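Student: Input: structures, listed below.
Bear in mind these aren't lab numbers, they're just calculated from the coordinates by the rules spelled out. This is a predicted model, so every value here is computed, not measured. Cβ atoms are built from the backbone, for glycine too; each structure is taken alone.
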Structure P
Amino acid sequence: MNPTDRTLATRLIHHAYQPPEGFAAPQPAVHKASTVVFPNVAAMRAREWKDKSGYTYGLHGTPTTFILEERLAELEGGSQCLLVPSGLAAISTVSLGLLRAGDEVLLPDNAYGPNKALTESLLAQFGVRHAVYDPLDLADLAQRIGPATRLVWLEAPGSVTLEFPDLLGQVRLCQERGVLCALDNTWGAGLAFAPFDLLGDGSGSLAVDVSAHALTKYPSGGGDVLMGSIVTRNAGLHLKLKLAHMHLGLGVGANDAEGILRALPSIGLRYRAHDVSARTLARWLTSQPGIVQVLHPALEASPGHAHWQALCGQANAGEGAAAGLFSVVIDPVHPQERVDAFCDALALFKLGYSWGGPMSLVVPYDIATMRQQVPAHLAPGTVVRFSVGLEDVDDLRRDIAQALKVFA
């Protein structure tokens, strides 16, 4: 059929024009697709989706998502990357892809709450057992690794209370025992330390097997994108996770990928700004009324500070690197209602989950409901976590100061 004989609707869908090649700009193009068109049947049968050598279906990647995956692998020092719809999806894909009935997974007692919930519910239904270890006691982890242990989850630092473990020792122990280890690297973000080169000597001899990252936080930086990543450097392990990723039907939107790509060039600047403000406020709060403990890995009195210093302390010309998070413990003389009133009195710190965006956030927690045992290094009282945004630090200090009057 002569193209000119086609109706307008058909001509619009099958228009032959293709723009010239050679267009270049600071940001890559946004490619949206479910269907990918093949030139012929032979190409359809020959293309392979597992190694990024070609495009087969939007769920398996487009030029936009391939570019983002490669840049994220570079950020964390890995070789391969998978994109998933959230940080929790990254954790879930790792556990579902690597564990089967009869296996055991170990988690630190201060693990991200939804990771614990996944393990206690869905994984348990699939016949996967689990145990919880003390993140600050390497001997406890060593004792709990058994013949059925297939995966150890690591966090540096732990969720909410921010204890920094002996990550070097934990990874070394997993290597010696032949057990895979997966790190929730959202706090470190590929900037505080290198998860695939923990010794920092370029050898990669001491490295985690998997890094799961909530791109929702620092890579996005805007509080408006939900996405996660799974980075590895072992091709066989990556393929195993990629098959699980495919079977679960996971994919991300092109516009969300565009948002991460746009934000990535400034991640180092933003991370440093969050860090400086958070440390300033954390140090100041150590002497404020109503506060009995401040939890921030860079503070000498914070649990696991020496481990943070060993791993992260040489960054930024010896000042170290840390995310913009810290927690405080409110004196137990103040009941929960007064702690809630303190949080409500904050004007710039908004009540909300997540972190890593421009707006400062605050959340009160009942640690007793989140841990098997409340750790001895944690002072009695109610824990309040602060996520420091990009506001002026003096404004944030004044905001906290006026809210602290609740405890007067």
Structure Q
Amino acid sequence: MKMIQSRSKKFVSIMAVFFAIIFGIMVNGCGGGGGTTSTTPTTPTVEAPGIPTSFAVQTSAVGGVLSAELIWQAPTTGGAVDTYELYKYTSTSTTPNHLISLPATADGFTDNAGLDRCVITYYVLGAKNAGGETRTLPIKAEFSGCGTGEVDAYGNNMASALIFADGIGISEEVITGVWTEDNISLVDYNTGLRPVIEENASELPYFDVNTTYVLGGVTYYKQKTISTWQGEWIDGSGLGEHNVTAKWGDNLISQTLTTQSVVRIEMVFTKALDTNMTAYNMVSLYGEKDMEIYGTDGNTTSVDTAFVFTAYAGLKIERLDALGGDPVLGGLVDEQTLFDGGPDGPGQFAAEINVAGNLVYGYVWDLPGNNIPAGAYRITFTLGQDSNVIIGDVAVPDEGENPYTTPVLDSPTQVHIDIIINE
């Protein structure tokens, strides 16, 4: 009996251990690894903030500076706000672009760059955290006095060094003056650069305290405001031929283009200098796409490369019968030269100063608006026989692997690039 009792106790003990092991596996899972147990962490759900309250705008125009003062209060519902995201668009752009991210402590922002009396501006504000973003309805900002002749819809300032190769400005006028860093009496308005004659500038450069933005502890003066500066430019018509490097805009290479795209075609010419020139320091302050704002800290720097402008430039777009094929068979889509009399705006080839303060040749190709079908296209940049510019090199982009998007130097007066328009 003792033997039987002993065996029974041993059996019960073994079974207890067995069930304890099985129960432990069921509770802790089947993970191995040295006898350790594994658990699946749970991520706490973050509630998105509610809608910002009391979102409003007040417009003003003081001393030629158009200003939209945006104010709001924190949401009264939802989770805690991490950032406020401000968006902006106009009656001409219609698509909201991200303007700036602001901290949770912010309750206002002053927009005083790129505003126009004749263009209605809309703002949308979002409250954001890890759980999501909740946006307000758009609010509208507009200024009275459209068409009264007041000059407060300012353009961009040329901040880089620039050579007018033919002695003709982007205004199509013959240049008669010289550049100066600090004397308004020597400014030549025929260059087409800011300040324009209607601005009645009394000094150059002119930095208005109402157009500042602080970034990283540094105060910058914004583009597209009354503040005005010019990088050094020269009349290069008496300096012989200017050998330049041609570079297409990166978006032709880096983006996938479709029949619904509005394609921005850009070209720049640059030249290495024998003698350095003066340029202004420029920084991207905030904003995206056509809402991006650059500015300068007001300091100049010495540069060994300049942008080059020639008045005898042209652009041609042709459809190819196939990739790398014959443009004659595909047909001519558009062909223009600078100053050919067409109206400014989309669909017109022009030279302009961009937000970074550089001179670019630009063309806005509205594919859906012009019913452009999918296929292969060739874009060609040409120089007329009267130009003092020759193209010695073409910049090969870092982006894009399609061999048909590689720029090709055809001759000292022509460069082209082939692109694909997808459905």
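Student: Of the structures labelled P, Q, one was used to calculate FRET efficiency 1/(1 + (r/R0)^6) of positions 157 and 373 (r between Cβ atoms, R0 = 25 Å, to 0.05), giving 0.90. Name it.
Tutor: Working: P: 0.90; Q: 0.05.
Corresponding structure: P.
Student: Tell me which structure, out of P, Q, gives 4, 17, 22, 21, 14, 7, 4, 3, 3, 2, 1, 1, 0 once P(r) over Cα pairs in 10 Å bins from 0, in percent is calculated. Don't skip to the end; give the middle numbers.
Tutor: On the way: P: 4, 21, 29, 24, 12, 6, 3, 1, 0; Q: 4, 17, 22, 21, 14, 7, 4, 3, 3, 2, 1, 1, 0.
Label of the originating structure: Q.
Student: Can you tell which of P, Q yields 0.20 when FRET efficiency 1/(1 + (r/R0)^6) of positions 93 and 333 (r between Cβ atoms, R0 = 35 Å, to 0.05) is derived from it? Could you put the intermediate results ahead of the total?
Tutor: Working: P: 0.20; Q: 0.90.
Derived from P, not from the others.
Student: Let me ask something additional. When distance in nm of label points 7 Å out along Cα→Cβ at positions 229 and 261 is compared over structures P, Q, which one is greatest? Walk me through the numbers before you get to the answer.
Tutor: Numbers: P: 1.4; Q: 3.4.
By distance in nm of label points 7 Å out along Cα→Cβ at positions 229 and 261, the leading structure of P, Q is Q.
Student: Continuing with this model, one more query. With helix-only ellipticity at 222 nm (-39500 (n - 2.57) for each DSSP H run of 4 or more, over all residues; to 500) coming out at -2500, pick the structure among P, Q it was computed from. Please list the in-between numbers first.
Tutor: Details: P: -10000; Q: -2500.
It traces back to Q.
Student: Follow-up. Computing distance in nm of label points 7 Å out along Cα→Cβ at positions 85 and 381 gives 4.1 for which of P, Q?
Tutor: On the way: P: 4.1; Q: 3.5.
It traces back to P.
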